[in-house]
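Dropping the structures in below, format is structure tokens.
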Structure P
Amino acid sequence: MIFQTQIIKRELVAEGTMSFYFKKPDGFIFKGGQYADFTLVNPSETDTEGNSRSLSLASAPYENELMITTRLRNSAFKRVLQKESEKVEIKIDGPFGSFTLQKNTERPAVFLMGGIGITPARSIILQVIHDLLPHQIYLFYSNRRPEDAPFLEDFWEAEKINPNFKFVPIMTGMEKSKETWTGESEYIIPSMLQKYLPDFKKPIYYAAGPMTMTNAMREILNAAGIDDDDIRSEEFSGY
């Protein structure tokens, strides 16, 4: 189903990363983790990449506005979204996708997220906490530096209010950061997962991020004895 709306707010949430907020159209219903196709209506400029993008909904379903978050780069689509001086109209086709939380509450859900791949995890996790669902959830969130990582505060706050949620932020490039870091700094490998998970083979795993990362996560999990049926992945390319 196609809906039409407009941007109501823009927010820089990390270096080179911006969130765009839209009025939630009447009747637009989605599940945490889903995505939609966003198409600019009569944009002031365009290029060969076109006026549409498939983007995860970073907002949780309970939130009053729709929000997407994306890395900024020099495409006409991104430039138009950023233009404060224009009333940017958008058509939304969706929602789509099955990268959603399992119904089984007996098995933990473990999210292995990299970079901008965090967007569907934010939607899922904040909805779980809002609905007081009993799922045990672990989030391993890998970035190079804190400056590159959107939503850190959201997840730290979520961990404070929900004892069933464990947040493990990982920074692998702190030599290029101006901040201090005392948390994890190695890449996600089985030994890191085993450090935090009571039973490494019991959870259902969710991986999202660049294709190289999601493929690596699947290979690591497979090698450690995790079956493909217990791994769900979503690849982010192009941004």
Structure Q
Amino acid sequence: MARLEFTWFMVFAGGFVGGFVSGLSGFGTGLAAMPIWLLAVHPVLATQLAALGAVISQVQTLGTVRQSLSLRHVGPITVAGLAGVPIGVWLLPSVPVDIFKVSIGTLLIVFCLFLLVVPANWRVQVRHRPVEMLCGFAGGFMGGLTGVPGPPVIIWGTLQNWPRQDKRAIYQVYILAILVLTLVATAVAGLMNRDFLISALIVAPVTIVGAWCGAMVYRRVDDRRFDRIVLAIMLISGICLIASR
């Protein structure tokens, strides 16, 4: 009984933390919640919960970025990401999760530490569409495999000299599209079970509350603080991913 109570508590805690981070930054449900959930549930279930929580958070806060949304910018990167999802879902039951967590965690830590020390005006001034789409495909693959599609696109977005609102709009629409397909693909693959349905009843309401709290904080930060918060979230998530292996 104690083990079961611990499991549901961690599911609850991950849902709230993931929702808050997503409401604040426009992404990060899985990045923030995955290290918590992996302490208590199977990686397949953690991936599904990350996708579900992110979808709930993105839908709830999508209205905050609608004026900044440009299909010309978000369309190609999203289409490339959707192409990567089925591959990730196909590999989900068989890939050694520890190896994947260490690899992604190391990438996040090294890159975030680098960006945290470079000057704020050090940015890519010209868009490179092939690189953008490659990042989108990589994120889609990661979304299908782990429920965390954001890092490649967020890293690329952080290097761009875009306003905070444009970055958030791209992050939200891209992540929402990838994780809706991830949920559908895992259902079609027969990976959803009773544990997912019970966990979903816990995650859904606490994610809504967490996202609302995060959105309140978002309205009070400027562009520079927003970038620092995004990088700090990725850095902490990388450390937690490695620690939870």
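Just so you know, all these numbers are worked out from the coordinates, no wet-lab data involved. Note that this is a predicted model, so its numbers are computed, not measured. Cβ atoms are built from the backbone, for glycine too; each structure is taken alone.
If you line up P, Q by distance in nm of label points 7 Å out along Cα→Cβ at positions 26 and 178, the top spot, with the largest value, goes to P.
Assuming 15 is percent of Cα pairs over 34 Å apart as calculated from a single structure, say which of P, Q it is. Only structure P yields this read-out.
Identify the structure, out of P, Q, from whose coordinates helix-only ellipticity at 222 nm (-39500 (n - 2.57) for each DSSP H run of 4 or more, over all residues; to 500) was calculated to give -27000. Matching structure: Q. Could you figure out which one of P, Q the value 0.75 for FRET efficiency 1/(1 + (r/R0)^6) of positions 18 and 90 (r between Cβ atoms, R0 = 30 Å, to 0.05) was computed from? It traces back to Q.
A value of 40 for relative contact order in percent (Cα under 8 Å, 6 or more apart), calculated from one of P, Q, originates in structure Q. Looking at structures P, Q, which one was Cα extents along the principal axes in Å, for residues 138-193 alone calculated from, given that it came out as 33, 26, 16? Going through each structure in turn, the value belongs to P.
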